[in-house]
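Novice: Take a look at the structures listed below.
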Structure P
Amino acid sequence: MNADFEAIPFAQILMDGIQEMVFIVKMNNMASITYEFISKTAMENTGLNENALGKTLREVHSEEKAAHLKTLYAKALESGEAVCFKDDYYTAGGERRWCSTRMTAIVNEAKKYTYIVSVVKDITKEKMEEAEKNKAWKQLEEGTSRYRSLFEKNGDAIFTIDMAGQIRTGNLAVEKISGYKMSDLIGKNLADYLVVDNRTQVHDYLEQASSDAPEDFRIHLVHVSGKQIGCLMKMIAIEIDGKTTGYYAILKDMTELDKLASKYAGSEERFRIIAENAQDVIVLLNELGECLYVSPSCQTVYGVLPDEAIRMRPLSFIHPNDLVKLEEAFEQSMLSGKSCKLRLRILHQTKGWIWSELHGTPVFDDQNQFIHKVLILRDVTQQRQRERELEYYAYHDSLTGLPNRRMLSERLTAEIEAGTVFALMVLDMDDFKKINDEWGHETGDAVILEFSKRLTNAIGKSDIAARLGGDEFVILLFDANTEEKVRLAADKIHEALERPWFVQGINLKVAASMGAALAPFEGVDSSSLFKNADRALYEVKKAGKNYLKINGSKVKTPG
């Protein structure tokens, strides 16, 4: 490449064949920077075309954009070396993208910088993946804080580990069972603290953790003193937005139980000693389903004395609607000779029906004839409630209680497949960042909450308002099959927002820009519908905010 850049036509042939965007500007002086070359990829992504060649930055871009680029080019000239930085931009379609840019100044024969070459690589995918990963761990940390009391005070050691098996957090019981400080364990691989024979099995444990009913495994944890501790380990996958982002590793210290089992195994008396000291309820049934033995914990867990439970009619403590499921599980268990596990409702003396987890193991004699069934019952009412809460938060925004992106996406796909006529409206609060910056995030959260309430009250009963995150909201308008109806809906929302705002003792003015798209149309899917609405919103923001745009038309909201 020479000083006068005579090879630009040849460079264009080369540059048009690579994926990166390439820009070449001529440095007449800092007040006159003109485009000399724009690669084909750059034109496709930015909306610039050959008309930009020979023109200055101010002739091509907005005042703000031109000033930003001028600053970057000045930095490249001052350094005299390649300057690398990361930035974002909007495509011709209004889509926000992220990029990594390398600027290099070109020197002519007079040793003056006459050109600057910018090579821009699209890093949107990497940026989004990093954001999703951070979001996943943030949601995990938020979820952990909601249940910290249950997590920290649990008698079993609970680790949270990432996809590679590295320890992220742990409860207080972790330090007790291992002898290590939690700060010394974070970032280390859990397998490193198991005996050698168990380390190679951790990968298998992680794979099985994603199944519907992950199994328990016996392992040996190596204490800081070097002592081996026998544990029962359960690996449970942590799923956020349908993706596995890590695992819970739950370790129960089996030392005392192993001692009891070793000491008293082989006789009914030994069985009773173990059963009577167990917190779970142990029931022994004969081949007719009659109770032969019920452990003392039955009174604590279900409010029934063991002797009373033995005299009860077979399986009368099981909810009638769960009997068929239980009988099928028993039959399959006897045919396979394997244990069964299921959740069902069991009658509590005072609380009524409570959810329990049942483990049933068939026992056969020397002639392989079924003689007993051993049941282990555990009250899982709180666990079930916790699972319901987790399921709720998987589909709802934790701050406003509105449907979140996941629920909206599923509902949107269902309505499109059903051919429903509706409108999708995307809302973005105007200048919300100023509220956060001036009054703090607590006030910002209060504004978001009040905004969601006004939004919900302003739309129809059949319509759905959802929060995507931050100050971004979406509405599905089911009684809005024309642009006029969308405008009327926008008017109601605008009127709701126009009412005085008095949040945490502060008078505020809150407005929102709106973009909308009508469905269905040929080839519509959730992605294209969102893209149309987002493009409309982007144009509203660009035009001055506090507007509504519906596809190709633009109507300013009242006021």
Structure Q
Amino acid sequence: MNILAVVGARLNSSRLPGKHLLSLAGQPMIHHIFQRLQQCQQINTRVLATTADAFNQPLVDWAHSHAVEVMAYSGNVDDLVGRIDTVVQQYNADYIVYICGDCPLIEPAFIDHALTQLIAHPQKDSIKLTPGTETIHEGIAVYSHHGWQKLVAISTSDLAREHVGYGNKLTPVLDALEIGDCADFSKIKHRISVDTDADYRFMSEIYRRWYQHHGESTIVSLSWVQQQLLMDPQLRQINAHVHQKLPNVKYRKAVILCQVGADVGMGHLRRSVLLANALMEQLSIGVQLHIIGESRALPWLQANLAKWHTDITEALTVLKELNADLWIVDLHPAFVPQQQLIDFCCTAKANQQRIIAIDKCDFLLPHIDLLFVPSFFCELEHPNLSFGWENYLFTPQTATKKNQLLVLTGGSDALKYGAWLAETIDACVPADIERIWIQGPYAEAPQLPESSHWKKLQNPANLPTLVAESATIISCYGLSLFEAIASKALTILLPAKQLTSSNELRFLKQLQCCFICEHEQDIAPILRQVFNAKDTDTKQQILDNAAALTANIDGVNIFCKKIQAMFNGS
């Protein structure tokens, strides 16, 4: 008897490109799926089914290098049923287990249980859980050969060919055997498939925890996962907001255009990545991210999500060939040809496409649907304008504070603080305070004293954690400043110079939520004040003001709600 397991996988996911090769505990996700299938006693053939195109060649290469049988389907890339059926016919399978390639917690015991039950009832076509049975399982379907043939025959529509089993929902023909679960997996409902960045972060944490205490030859226990979810609400929250895409819904597409570099820093890109993930997770919108600037490997940026361009002319040439329902533009007006961007927006509006600009692109206001300003300050008035403290595009994080000073001079250190600031800090800060200098990906190395007090980190992946746990933060003007203020750190703003307007700086000073150095000579006395153990009242008042001002930051959710309302016609 030939019992075949077919894993369907393509790297073209609209919400998490390349997900099957993303690492979990040091091995790609697809490796863990096949490792789990090896635990199944009933299965004797295991095949990876992908498509014959250059984008999915890395999956074929992985299979060949790991002695995994693979079939690259040359038919319609969206015809998943046809792809699986080709494998079924090639191996002349008596029973078929279809495994969705983004489910790295498939339960081997359940697969064996389902196959045993179905084989014992040869007249049945497939299996389903007894009505009322709750389970955490995802990504498994089991068919007899004649059941699979029935499913193929009635899977005639595009949706039925794209989603295994959907044809039977449209035209029920399968005589399914009702079975109980192999264990009690009913204690909690939670997503255990990987379709977005949040899902991947959740699964990475699950795998990290397991392999801290178990050998690499083991597989993550699904019962243990259920217990972890029951005990840890923070674990559940990592991807609790993700919406499952439905097979019968046509989802919208969005393109985000932003820039990065020595002149404009990292802020545009960081918030664009945050928005891209939110649109994919909360609204199931497929997003392409296009970046103008010199390419960098960034630990928080999925390489497959981003497309890099040398300048705006090249970027707009590519974008004009794309079909999008929504365009999001996050560019600095000083570094783009404004008329070129206006012309692009006019064309998009003529094509009934929605356009949102971020932050300083007010020159586009007559040609766009919304200008979303993630700032407490804006001097403009317009019905299509949104700004305020609540609009900041980051998620405030807090942690137990450490006796450390964090220095954030921006992605490029545009004002060259690294050439002199460390010496001033050492002259004013007590020796027992650990100093951490964050060097941005476009910044020159800072001149740090040869001292055990200093630690330099270049573009660390855990920067949000460092911000959250630092008691004192020195920051340039930009996104990092407001992340520091929201983290309940005593925050010192370095001289802003051309980084912001004098009106904005004056208004920030009135709010008294951070210490502001207007000139370089202000830094030393402010550092002495901050580290003066006796001056507690002023510091506490600044912390209280900061907490009150940043209490309602929810820019990502506000942004998503505005897009939802926009498409709903509100």
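The numbers here are math on the coordinates, done by the rules we state, and not lab data. In this text, all values refer to a predicted model and were calculated from it rather than measured experimentally. Cβ atoms are built from the backbone, for glycine too; each structure is taken alone.
Novice: Using distance in nm of label points 7 Å out along Cα→Cβ at positions 247 and 335 as the calculated read-out, with 3.2 as its value, let me know the right label among P, Q.
Specialist: Numbers: P: 3.2; Q: 4.6.
This value belongs to structure P.
Novice: Work out relative contact order in percent (Cα under 8 Å, 6 or more apart) for each of structures P, Q, then name the structure with the largest result.
Specialist: Largest calculated value belongs to Q.
Novice: Among P, Q, considering only distance in nm of label points 7 Å out along Cα→Cβ at positions 383 and 463, which has the greatest calculated value?
Specialist: When distance in nm of label points 7 Å out along Cα→Cβ at positions 383 and 463 is calculated for P, Q, structure P comes out on top.
Novice: Taking 2.0 as the value of distance in nm of label points 7 Å out along Cα→Cβ at positions 455 and 495 derived from one of the structures shown (P, Q), identify that structure.
Specialist: Details: P: 2.0; Q: 3.1.
Derived from the structure labelled P.
Novice: Here Cα Rg over 2.2 N^0.38 Å has been calculated and equals 1.10, so which of P, Q was it run on?
Specialist: Q
Novice: Of the structures P, Q, report the one carrying the highest value of distance in nm of label points 7 Å out along Cα→Cβ at positions 103 and 327.
Specialist: Largest one: structure P.
Novice: Given a computed value of 1.7 for distance in nm of label points 7 Å out along Cα→Cβ at positions 255 and 287, which structure among P, Q does it belong to?
Specialist: Structure of origin is Q.
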